[in-house]
Every structure is written in structure tokens, then in C-alpha cells.
Structure 1
Amino acid sequence: MDKLKFFFTTLLLLCFSISTFGQRIPHTEKYVAPWTCDLLIVGGTVVTMDGDRRVIEDGAVAVKDGKVAMVGPRAIVTKNLTAKQTINAAGKAIIPGLINTHTHAAMSIFRGISDDLDLQDWLTKFIFPAEAKNVNEQFVRAGTRLGMAEMIRGGTTTYCDMYYFEDAVADETKKAGMRGVLGETIIKFPVSDNKTPEAALAYTEKFIKKWKNDPLVVPAAAPHAPYTLETATLKAIKEQSDRLNSAVVIHVAETKKERDDILAQYGKTPAAYLDSIGFLSDRMIAAHSVWLTPEEIDIYKMRGVGTAHCPTSNMKLASGVAPIPAMLAKDVAVGLGTDGAASNNDLDMWEEIDLAAKLHKLTSNDPKTLPAEQAFEMATIRGARALHLDKITGSIETGKRADIAIVDLDSLNQVPYFNIYSALVYSTKATDVRSVVINGRVVMLDRRLLTLNESVIKKDANAYRERIIQSLKQ
């Protein structure tokens, strides 16, 4: 009797398993049962940036519930598959969305306000006064929309921001369907949204609690820099980060002057000083990091600090050349960033990829330094590591968020191509990006923005231009 009961129980379980198999999303490339996905991108060259760096010719990516359900050769992915929406990517590259690891999106409205100055003069004589006279929540919203529109058009799907009224930045980011690590600036002098560091800390506390666990927004504190904050404030920010398990974004060692001033004041260089007060952690994103010592690179690696390399901005302001090859040799999580459009003067990640590869060849006097694949890695999966988001984005892999850009490979500046990484790094321009998917949602299709109104964005930005011109005359 027991054997008969066991037989029927086993048979029942087997029948149930067979009947429900067809309802499951396949998580391998071997499946039989029919299934449905929300979006199918098919026919292009899939540059996965996964652990094996698979490049799949005539590939396909199936997306369901905002995630990559399957990636592989077209014939395998599309077998028994029905898609609610299909994008034909034949003749194109299907790549992970680019990751801008450092910018100030709202400062796009200050694009070109003042150029050809060193950082301190640029900040103190132009940017800080212009911000004091113009920045409010509506300015930040308009500038953020402008910045996001430019980034999405260039295939950027995730950005790391540092500015004021960051709750409004988060709101606009969510509306646009973009992914962002968004840091509320904390600085020692009065600014547009908070007049004291204590007020900024309280604002940041509410901001982090409001947006924590959002599928697109990662809220963060953004202490401006070691030279614009007291040690006690930095320790309070670290305590908040530990308590809330939240990210921290900060400028570190951007200029020689900063390095020298911190050394004179504290007897340590900037990253070493921050480490000495217990500030650094694996939730930290340190922008620029130009003037690091070898010992500080080791500290970054040991503490799990992510960092953002901003070659265009650092060159334009003559801040210096970050020791990127040394960081990469130690496997530091270093990504690429544009910095703000006020010091770049654009948010084009393709320029950063190209320039980073060439800059470090020049300064090392070695053309083998930072090869194309490694430069592209910095804009994708290593950039995700820098933002501590590599478990969810930065590569096209089953189970990760579907953050994807589709890039033409037949523009005049791209043909012919012989190596996909070479074509992407040295030939591709932002205008070659055709469509963009973020968190499974199509936000640009065939160069048309779907979540942002381009004409209104331009009108608003130009209206602010006139106000800024008048404010600087006062």
C-alpha cells in the first residue's frame, strides 16, 4: 500500500511539474516550452560584458518584468517565444547601457557660462555666484531634464549625480525612467536649498528614507569635498551612511592645490585623511581622484571605494591626469564620468571612452595602455562596480535589469569595422545610438525620446539662459 501511495504521489508531482514548466521564464539557454516576453531585441551583435565577455553575432535579448530573461543566439532565444514588442537590431550592436559615474545634471543650464579657467577661479568667480543668483527647485528640474535627455540620446542609462534639491532630481529621474545614484550636496557655506551642513544632513536623511528601495533611484549623501567640510561633518555623514546603509558621493583629490592644502592642514593627503577618520567604505563613490598616491590606491582597493574618472573635465580645467592604469592594475572599481556640462561641456560618454583610452596611451608613452575592451569595460560593468550596482546592471546577463542601448554600426564613421570593441570605442558617436531601454522600458526608439519632451526642454533651458546673463550683470 505504501509503495502504491508513493507511486501515485510521484506521478502527481511529475504531472504538476510538466504542466507548470511552460509558465516559467527560462533562465538558461536550453528550454522547450512556449513562453512570452515583454520585449525582444533581435538580430544584432550582442556585446554582453558578462564574465566571459561573450560577443554574440546575430543574437537576441528577451526582456520580461524589467529584467533580462534570456540572452543568446537568435535561433535559441526566439524558439517558442512570443514577444509583446520587438525591436529589430539587425546590423546594430546591442550593448549594456552606458554608466556615467559622475555628473551634475542640472548644471547643464550653465553649459559654456565660463571656460578656460582653473578649477578654483572657475568655481569661486563664476559657478558659485551664478548658482547663488539662479538655482532653485525649478532650475534644478529644468536642468536635470536637459541633462537626462542628452544622456539618454547618447545611450547612457545610469548616472551618478551630485547637486542641490536632489529630491526634485529624483522625481524627474523617476518620471524619465532613468536609473540614478543621486547625491544631495552637503557643503559648509549657505547654498540654495540648505543654509548649513546640519540642515543639509537633515534634508539628506529624509531624502534617503523617502527613496530607499526604489527600483530606479539610489539616494545618497554628497559631501562636496574634504576641503569644503569640517571633519566633524564628514564623520556625521559617515554615521548616517552606516545607519541607513546608504551611498556617499564625494569629490576627492581633484587638484594639486586640494592635495597640498589637505596635506598642510591634516598632515595627510586627501584619501589618506578620509581613511584616517573612518570615512571611506564600500558604499563610497569618490569622483576624480586625480592626485592619488600609490598608498591611496591601495586604500581604495582595501575599502572597496568606487571612483569616477572624468578625463574631459580634468583636462579642460588642467586638473591633472588620474593614475588610471595603476588603479586598474590593482583592480579598483573605476568608471568613467562626464562631470557636469558646465565644465565639460557635454554629457557624451562616447567622448569619455575614446578620450580615456587615448589619454593614458599618451601619458604612459605606451599604445598598449588601456586597450579598447578595457575602456569599454569602464563605461559599462566596471562603471557599475564603481557605483556598487554591478549586481543589477552594467552587463547583459540573465536576471539583471534590462538596461540596454542599441547602436548603429553602419554610419560613415564606422564602416568598415573589424573589431567590435574598436568600433565602439574609437569610431562610435552619441548620434549612432538608435534606441535605449532602461529597466525594461523603451525610453528612446529610433532616436525619438519617449519619456522626455525635447522641444519643451530646449525652450526652458534657453529661457534660463537669458536670466543667467542678466543675473551676472548685477
Structure 2
Amino acid sequence: MDQSITPSDPLANPSEFKDVIELVSREALVYLESLDTRQMRSPDSDAVAESFAAQLPEEGDGAVAALSELLGRGLEATVTSAGPRFFHWVIGGSTPASLGADWVTSVLDQNNGGWDATPLATKLELVSIDWLKDLFALPSDWSGLLTTGATMANFTALAAARQWWSEQHGIDLADQGFGNLPAPQVLSSGWIHASARKALGMLGMGRSAVQTFSADDVGTVDLEAMEAALVALGGAPSIIVGNAGEVNAGHFDPIDALADLAERHNAWLHIDGAFGLFARISPDYAHLAAGIERADSVIADGHKWLNVPFDNGIVLVRDESWLLKSFSAGADYLPDPDAERPAYIFLGPEMSRRARSFTVWATLRAYGRAGYRSMVERCVGNAQHLARLVGEDSRFELLAEVPLNIVCFRYRPSGASAAELDDLNQRLGEAIMADGRVYAGTTRYGGRVALRPAFVNWRTQESDVELLMAVVQELAEAL
């Protein structure tokens, strides 16, 4: 053996890949088969996670030992977010096709920066974007790419909007910086998501610089006030952020009306459709997202309702040139940005890009339009079923209508004050997550503490919804 190869060097263990694949395949199948009944979170999860703190070993124990530890006691420190009874954040599971493709992605280890690096991943991203435009009934001449999630999707789309805004003022911001540009004008309803604000902060436009126009205490857009602010700009360019699927109750801004404002007042219309964009898949719910085809950019999360593994986000734009102007970067060894074959390193912020197209292409190829329509409609049906169960129990109160896939409600025993109700519901949310049979936390809606289970996982069925309500009722009574 080469003297430079130590016993801990992977070259010293040529059979490790075979051993690793056998171990992970066996344990993965056991885990996946347990998802329907698995405890959502172990009461020992914090202690188990902390137990992994240790010094870097001088000599490793090999891949099988490391992975056995990870797949053994390590699982006790995880949350079963891939399962059908996780309702806390808006997180989907992984379809069988997307999970298999994700393993292939790691095996092939492609950098999907462009055709030179990986023809297959690049072509499949082009195909996936075309299929997603078709799935969402968006114009075929739009462009797009895949990102890590909604935050970077918002960042990418809003960078394009920022570039458009700067060139309206005669400045190429990506090349010259802000210089003497005025403060950007960004307008939204009270439903703007934290990820959009974070993206605006990263872009130097300011998290708190967004002007929000709310007609009520839950954030519904005040169109008259927004238009008055646009009129006051006197035709100066601005950016409107619309919201398709507000996070506390799943409501939608009136996107057609926002598009009218954008057209009248020289504004870029960006739509944050992290999960709400998927309403367009179903004829029953597409009206909620009507008008998105009139936007300049729209984003969604693949690891929400597309049910592909983390991490995956989707950016779709009307005019690809604004992405190219925002993200082009030259080097002698890189491809020409104007080459016939696409190079995604010039359309988004990442120079190193996981081949996310494998999972997106595989799941769309496997299940098609009909499969995704079924998933969306089943999830909305689950939300409606929970809303009915809440409405049948006088101790509980729906705080908002349920237009799509989120149910916002609270425990409301008679005689409790507003402060007592907030405290009760906060403790109820904590009790649900500690109990571990289901997973649903709290939010604030209209200033009131509430539960807001979200349904995006393809596995969830009515029996899971009924278990959720039974657990909530049991724990509420115990409080």
C-alpha cells in the first residue's frame, strides 16, 4: 500500500461504498416504512443532539461506524417532518421519484453551472422549467431556474427587479453599484413574508424600507392607499410584492388588481407564491391565483407542494435579460454568457449549483399534471375537513376562512379573557409539539395567538387530520 495512505484514508477501504449503500438502503427503507406511525419528535431529542458534541477524532472509525451512529441514536434528535402528521411549517415530504432522484444527484455529484459541466442536469433544468410553466399555466416564453428555496428565489427575482429599477434611473446597478440612486420604493400588503424582507435586506434595499398598505389588522391589502402612494411617486419606478398564499391563513392578495396598479404606475410586479402558486394546478382553486401570468416575476418552493427533498426553490421571470444583467460573471475558464447553450451560473447567485433538476424532472415525469392536481386537491380537502371539525366543537374558533391549505384557529373556552386565551393557546402549541403524536405550532393572527396547521404533504390523509384534532382536543382539555 502507498505509504501516504493511512488506515483512516478512504482509499484504504475500497469496499466502503458497497457497505455504505447496503447500510443506508436498509435503514432508509425501515425509516420510510415507519413514517405513518413514527413519533414526531422524541422527548430526548435535545439531549441526543447535544450528545454529538465531541472533539474531532484523530483516527476515524470508518464510514459504516459513522453512518451507523447517525442512523442509530442520531434519528432520536430529528423531527419527522417528512411524515404525514407534520403540520407546523409549510413543509412537504418527498415523493418516491424525487427521493430516488435525490440519491442519484448525490451519486453523480454534478455542478449544474452550465452545459460544459453537466449537459444532462442543464437540459433537465430547461425541461423542468418548461414543465413548471405548463403546470402553473404561465406564458411559455418566460424563463427561470432552480434555487435553494423561497428565500433565494425571492432574492434572485428581486435582484432582477432591482436591476430593472436601477436602469429606469439610467444606472446599471450590478456594474456600478447604488451610487446616486434614490432609495428604492417597494410596496406590499401586510402579508409580505419574512423571506422577501430578508432578500430585500441582502440586496441592500432594506428589510424595513417596505411600505405596507393594510386595510385591517390581519394585513389585507389597501389598494386605494397603495395607489395613492404610487401616484405620489409621479411615474418613478417602483417594485410591488404581491403574495399568493399568506402564511397564517393561506389568503391571496388580489393579483389582477396589483397587476393593474403596476401597469398604470411603472412598477415591477413580483409575486411570492411559495406554496400559493400551486393553486393554479387545480381548476377548483386556480381563481385564487388569477393574474400571476401578468407579473414580471414569481417564485415558489419545490420542497413545499412539489414534494421534492430539501433544498429546492423555483424562480420564473418574464424577461431573462434582467437575470443575466444581475448575475453574469466572467472568467477565462468559464463559458461565454452569450453562448448558445445555457449556463445557470449567469442567471442566479450560485456559481456552484446542486443538480436540483434531477428531482424536479423525475417527480414531474413520474406523476404528471394529474398526479399533482390530485395532491393539491387532497391537501385542500384535508384543510377543509379540519375546518369542519373545528367548527363542530364549540370550544374552538376558526379565526379566518380557509381558502386553500392552512387552517387558522384557536382554543376558546368560555369565560377566558383575551390574555388568558393567548396564554392557553401558546401552552397548547407547546404541548402539541412536546406530545409528539402530531406536530403543529402557534402563530399570531390579528394579534391573537393561534394554531395554523398547513397541509402540503402528499402522504397526509383524513385519518391524520382526525388524529390532529383529537390530540388538540385532548391536550386543550388537559390545560
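Only the coordinates and a few stated rules stand behind these numbers; no lab work does. Note that the structure is predicted; figures quoted are calculated from it, not measured. Cβ atoms are built from the backbone, for glycine too; each structure is taken alone.
Structure data summary
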| item | result |
| --- | --- |
| Test item: distance in nm of label points 7 Å out along Cα→Cβ at positions 75 and 155 calculated as 3.4, pick one of 1, 2 | 2 |
| Computed 0.25 for FRET efficiency 1/(1 + (r/R0)^6) of positions 67 and 411 (r between Cβ atoms, R0 = 35 Å, to 0.05) - originating structure among 1, 2 | 2 |
